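S.K.: In what follows, structures are represented as structure tokens.
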Structure 1
Amino acid sequence: MVNNIEIPFFSYEEIRNRADNFLRQYHPSREIPVPIEEIIEFQMNIDIFPIQGLHTILDIDGFTISDLSTIYVDDFVYKSRPGRYRFTLAHEVGHIILHKEIYSKANFQNIKEWKDFINSISDKDHSWLEYHVYTFGGLVLVPGEHLIKLAEFHVNRIQEEGISLRENWDFAWDCINLVF
């Protein structure tokens, strides 16, 4: 196990750039839905392996072993929650892309070793790692141009109904403008 792990800080902009680079390399068309499962298995040559009870036992939907060769996912999520399954895969790819050095030093190969690794990290550092990959996963699965088009479509429909969003939702547009 690794002691004194140095956790990198990636800004939102850095994470977005890494997600864009990932899409440029593995899915240049940027069409949605992004075929994350196919990218992982056929382009990145990473195995996806369902495990029964992973969520029930550890309260996680997935994890990646430190040699980055396999992503394990909860079997119920894999079979019954396709949206959550896709996000779990994108989340785990975020660890592979953003935290490769940390994972390779940690040298865990099974659930117990993974849990020991996670427990060896401070809550603050673990929160940063998770922030990185939650952000990365969302940016990969919903490229910004699609989110903007969808938001514009729905805003136009709402305005066509005579509802003024500007009076009530300026903050939403401010947030969208900050992100994109």
Structure 2
Amino acid sequence: MIACSSHQKKILVFASSDIQVDNTQKNISVSEGTTHNEKELEFSGSDPITLNIQSPAGKFIANATEDGFYILNLQKDTVVGSYQHIGTESNTRISQEQLKLRLDSLNQLVLGQNVNADNKNYFILPGKISKISTNVKSKVFGPYTSIPSSFDATNIPEVYKFYTNQEMREIIGKLSPMLK
């Protein structure tokens, strides 16, 4: 007898206030707030998941139709992020050309340009859900959270880092003066 693979969906919710979820995990409410919060929801089974959301922006639904890892953005700001190449290499110095390329890439990201699943980068508008990986065991570091230097990605298939657009613009503002 062949065992069938289990169907799984993981949804990481980003909000600017406490995230209230009922027992079914399908009814979510958030209020006005300024403190970043995250809540991970896990579902099994092949059926699509429909989330009913009540937020300061109104009532709406979000759907997760396929297996995989999703981010649901319930903040006022767009969230942007990408796959992180984490390994044993430590590159503490980058050339001016590398810095220029990275700044160009970050500037495109905050504008939602050149963003797609093939590039493993994401631009998620407020009130929207986006599938970021087929692997539910991926690790996501959300806005206002650094990837710890002690983080061991050995057993993690994929690592992603997300920022609010405001955070990313601040990073760009700090890096830009370094270009000569």
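S.K.: Matching task: 2.5 is the computed value of distance in nm of label points 7 Å out along Cα→Cβ at positions 10 and 42. Pick the structure from 1, 2. All intermediate terms of the calculation are to be shown ahead of the outcome.
M.R.: On the way: 1: 2.5; 2: 0.8.
Only one of 1, 2 returns 2.5 for distance in nm of label points 7 Å out along Cα→Cβ at positions 10 and 42, namely 1.
S.K.: Tell me which structure, out of 1, 2, gives 17.4 once mean count of other Cβ atoms within 10 Å over residues 74-81 is calculated.
M.R.: 1
S.K.: Using relative contact order in percent (Cα under 8 Å, 6 or more apart) for the comparison, can you identify which of 1, 2 gives the largest number?
M.R.: Working: 1: 26; 2: 23.
Looking at the calculated values, the largest one is 1.
S.K.: Identify the structure, out of 1, 2, from whose coordinates Rg and Dmax of the Cα atoms in Å, for residues 34-97 alone was calculated to give 17.6, 49.
M.R.: 2
S.K.: Sticking with this one: Work out which structure the value -18500 belongs to, where helix-only ellipticity at 222 nm (-39500 (n - 2.57) for each DSSP H run of 4 or more, over all residues; to 500) was derived from one of 1, 2.
M.R.: 1
S.K.: Where does the value 0.75 come from, among 1, 2, when FRET efficiency 1/(1 + (r/R0)^6) of positions 66 and 82 (r between Cβ atoms, R0 = 25 Å, to 0.05) is the thing being computed?
M.R.: Here the read-out was taken from 2.
We did not get these values from a lab; they are worked out from the coordinates using the rules stated. Only a predicted model underlies this, so the values are computations on that prediction, with no experimental measurement involved. Cβ atoms are built from the backbone, for glycine too; each structure is taken alone.
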